[in-house]
Every structure is written in C-alpha cells, then in structure tokens.
Structure 1
Amino acid sequence: MIKTVVFDLGGVLVDWSPRYVYSRERDSYRLDRFLAEVATGEWNSQMDAGELFQTAIDQRAAEFPEWREWLQKWRDEWPTMLRGPIDGTVSLFEQVVERRRLGHLSGVYALSNWEANTFKIARARFPFLDLFDGRLISGEERMIKPDPRFFHLLQKRFSIVPSETLFIDDVAKNIDAAEAIGFQTHHFTSPEALQAVLLKRGVIQSI
C-alpha cells in the first residue's frame, strides 16, 4: 500500500529547459554543441549541489572563454528557462494532495535537484510548490540525486518508509537509486502514464 508520495519537480511538475533561452540564436548545431560540451548536465549539477551560480559560470568561462556570453545567460536569463507548470501533472499532484488532506495518505513530499536561489523564483511563480508537506532541495541541502545520502536524508527528516512510498522522477539514474534503497518508483514520461499508475496503485481515485 502506498502511504507516501514523493515528486521530483523539474521535468515532472515544472517545465524547465535552457533551450527556451538559447533557441533564439537560431543555430541548432551551435546550441547542441554548447549543451553537450560546455553547459553540460554535470556542470549544472554543481550549482544544484550548492556551488554559487556566478562562481560556477566564471570557472566554466575560464575553461571555455569563447562561450562566456552564453554561459552568463545561464544566470541572467534563467527565469526564461522556466516555461511553466506541466498542467496535467499539476492536476494529478493536486488530487494527491487532496487525498492526503482526507487522510488517505500520510504525506506528499518533494525531492529535487535545484539551485537554492532559483528555486525561490519558482516558488514565487508557482504557488502549488507550497502545497507539499515537506521538501528537500539539493541546493539547500548541498547534496543531489542520485546520491543515496539524499534519499536517506528524505527518509530521516520525514520518517518515510521506502517500501510504502512512491517516488516519481523523470531521470532514470534517480529511479535506479531510489529502487536500490527500496522505494516504489515511477519513471515519469507523461501525465497520462502517471495517472494510470496512480489509479492502479490506489493513490488517487477515478472521477
């Protein structure tokens, strides 16, 4: 039986992508190269783990000086990367929160890799992010998924039992890490697929 639900945020509840900024350049080859070789996921994870935004940009620009202008946009135009809520998932999230309010679940939490200061922007823009019973944000805790310590902190802080918890994330390596600890999981691909899983496992009810 599922008693607790844990949501990832970016890519599950919130639509975020650097392409919303850099696609203005109208050079898809240059953009693909920038994201593959310079502004990599590994580099972005440094900020998610607590590295100061400008420090990470300056260090990367020292390695790739020809990309300095584009790297600076990562900070200066970050809000544009935040397109909006993923409406279908937010609707499901609100149903899960309602089930929690009615006593059918013991908690609804967030576990997200997100830089601390930019998360404040997201909270101001999307009030539904304050509906969680609790959340762990990597930039605030200075640890990131898929590090098992981040999952163990989630367990300890909110008294979560992994075998009774459904963890939802759009990144395969995070799903693998959660499963290794004993969480029930759903690898998010679409709101429709998530809805089917939530109904099947009795987390929400059909309307």
Structure 2
Amino acid sequence: MWILRVGAPWRDLPKCFGSWQSVYHRFRAWTRSGLWACVLRGLADRLRDDESIMIDSTAMRVHAHGANPAGGQAAQAMPRSRSSLSTKIHMAYDALGYPLGFIITGANVSDFDQAKPLLQKHLKAKMLAITDKGYDSDAIRAYVNQQGGVAVIPPKANRAIKPAFDEHLYHERHRIENLFSRLKAFRRIATRYEKLHTTFSAMTSLACILIWLKC
C-alpha cells in the first residue's frame, strides 16, 4: 500500500515494513494467484449499486523505469504515442461511482472497442448504461437494449437523426471524473512504473479495493 500511494521504487521501501525483496515477492505471488482481482470482484458483487453502470477511460504515461519490459512494449500495453509511452485504463463503475472492473490497453486503443466487453461483464437487466458521446453508436445502443438495459448516451453532433436521452441522468457522469481523481491520487497509478501488464493490473485492482474500503 505504501508503494502504491507513494510510487517509490521497491528498493526504497522503509525498513519498518521488512525486507523489500520479501514484500515484492509476496506481492508477485498474490498477483499470480489472482488474489487482487478476486477481492475486487467480491467487493463489487456484494456492495454495488445496480441502478446504473458508467464506463469511461483514462490514460497515464509510462515512467522511464518501466519502459523496457520483457516481451516488448506492445505486449505489455504501453505503445509509443507522439510524446511518450502510455497506457489506458477502461473502467466500469456503479451508480455511486465505485469501480466494478477494468480493462488495461495501450493508449492508442479506442474506447469504443472496449465498451462491449465491459458492458457484457457488468451490465444487468433494467440498469441505466451512462456513457459520453464517444460511445455513441447504433451497435452499442442495440447491445444495451438486448441486455435489458437503458442507454443514456448523448448523440454526436454529426448524427442526422439524434436519439433522445435523459440529460438529468447524464449529469451523474461526474462521479466518473471524481473516481478517476481518487484513482490517480495513488501515484503508482497516476504514472505507470510497472514493466509488466499483470503487475500494473494488480496495482490498479489494489487501488480499486482501497477505494471500496474507503482507505
């Protein structure tokens, strides 16, 4: 948790926490076992507010310490943009703005392409699916309807026929921005220091767990 909040190298872990090698190896062992994802899923299933689901994404730069991963940058979801290496978190939230789950990709991956996998996993019947206009498409609207949900998506300006949507309900999206702000208060998330996709995913899961626990 100290590493997650501060973003320091593992070798700088204060001695009061014990040997940094021991802490790191235990963290990696729990990551390989799937512990973090399991805990997050358990909290979300038990505590989620199913009035609505919201999806969005946020990007972060990769620190130089994480820039040379095994298997190459593309394999670890950190492609090079014009300015730097970068990673994107595609997140699903409940009605109160708590994290349900996420998908990690390179920052060059479209939000649109990750919408259906997130909805497929987290959308339930009669739920509102609230997204911004970046997800506006007939395909996504049709998928939400097929799952028994209600799409609350503002239409793009270039649409010839603009579907109606509830602007009052759409204002609830501010919870997404609030949660991204809380997520990036963990400096290990605001900047990606992890070389491996699995390790960064574990850190993100741990941050989401602490948000659920209000730590």
Structure 3
Amino acid sequence: MTFPDYFPIWDQLRQDQRDRLLESLMLRTVPRGTVLHNGDMDCTGLLLVKSGQLRAYILSPEGREITLYRLFDRDMCLFSASCILRSIQFEVTIEAEKETQFWVIPPEVYQRLMEESAPVANYTGELMADRFSEVMWLMEQIMWKSLDKRLAAFLLEEAAIEGTNQLKITHETIANHLGSHREVITRMLRYFQNEGMVKLSRGMVAILDGGRLKELGVS
C-alpha cells in the first residue's frame, strides 16, 4: 500500500496538490528507541505512520516522563510540526516504541496545503482536537484517579495492543508511561502479584487475572 491509501483525504485534493505532496514525501524506517523529534530539534514535519508504533511524551523539570498518546498504523503526528501549529506551547518528544516506518511531510508543504485546501484545514483541526482531547483525558486521570487504577488500566491497554497477556516490559518503562517512579511501580506491581492479578519476572509482567484488573481500573 502507498501513501494515498493512508492519507484519508487524498481524494479531496486537486491533482497538482497530490503531485506536490508526493514529490516532497520522505519514507523513513527507524529502529526501536529512535527519538524522531523533541523540543530542541527543528520543526521535523508531519509524520504519517505506515507501520510500527510511536510514543509522544513530555518531560517534567525533574526529568520524569509521561506518555501523552501513542501512534499506530495510519495515525498522523501533528506535534512534530509545531512550527506550523502556533497553539502548541509545550515541548513534545516523539520516540519509536517499535521499529517504525513512516512518511515525513515537510512542514512548508503541509502549511501551503492547509492554506489552499479547506478539507486539509478541517482534517488538521479535527486531528488537533482529538489529540488535545487525549491530553485532557490524561490530565483528568492523573488528577482524579489513583496510581493503582491507572496501572491496572495501563496493563490491560498494553495487553490489547500487544495481543498477549505476557508483557515484555520493564518497571522503568511503565513508570515512564505513567509519569511515576520505578520504585513506586515496583511496589504496586508486587502488590498486584500478592493479590494474584499478575506474575512478575525479569523484564516481564504476566497478567493472570484480567477481570480483577479491569474492575480495579474502572472503579
């Protein structure tokens, strides 16, 4: 499948706009752990994921990470093009969680498309609204939900993403997703283990009782 198959409003572009977009695209493949964009980099451009998985997160002044959202096949990252989105006032880091293949749309090309095309401008506005809704949901979780509930929900989400209850994930990685400390996550996971909900081993968290985790996560 090619770029037109992944760009949802391709059919609403004029031919000259399609040609301009295709001529400017760059297809990249990066290994897991590659940082594609952070607040210190130049405007990277818009990223459209072909395959793999990206993570957008922010850093606290103390260096703690917290995941804002994740990107999968067909998802587009706008925050990597903050130079054309003036409303973004915070630094976002984009990192590959798995080997990822994606297209990079140069910011100046996309900026011109937004100015010329109402469908592109509307699509961009909808994407921005969706991303900020996700960020607001995250803030609500942090403010109103205890860490044990957030951890339970995260483990179930991770199992759904990976398609297995045998999660190859470290306590440090979980802490980074949830904006916590590794030691706190370790204590909470040990409590889950004592309650028979998970089983811990080196670099692995096995979900034993998804039903109880779900009850905890939604309570």
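Only the coordinates and a few stated rules stand behind these numbers; no lab work does. All values derive from a computational prediction rather than experimental measurement.
Taking 14.9, 45 as the value of Rg and Dmax of the Cα atoms in Å, for residues 57-144 alone derived from one of the structures shown (1, 2, 3), identify that structure.
2
Given a value of 30 for relative contact order in percent (Cα under 8 Å, 6 or more apart), point me to the structure among 1, 2, 3 it was derived from.
1
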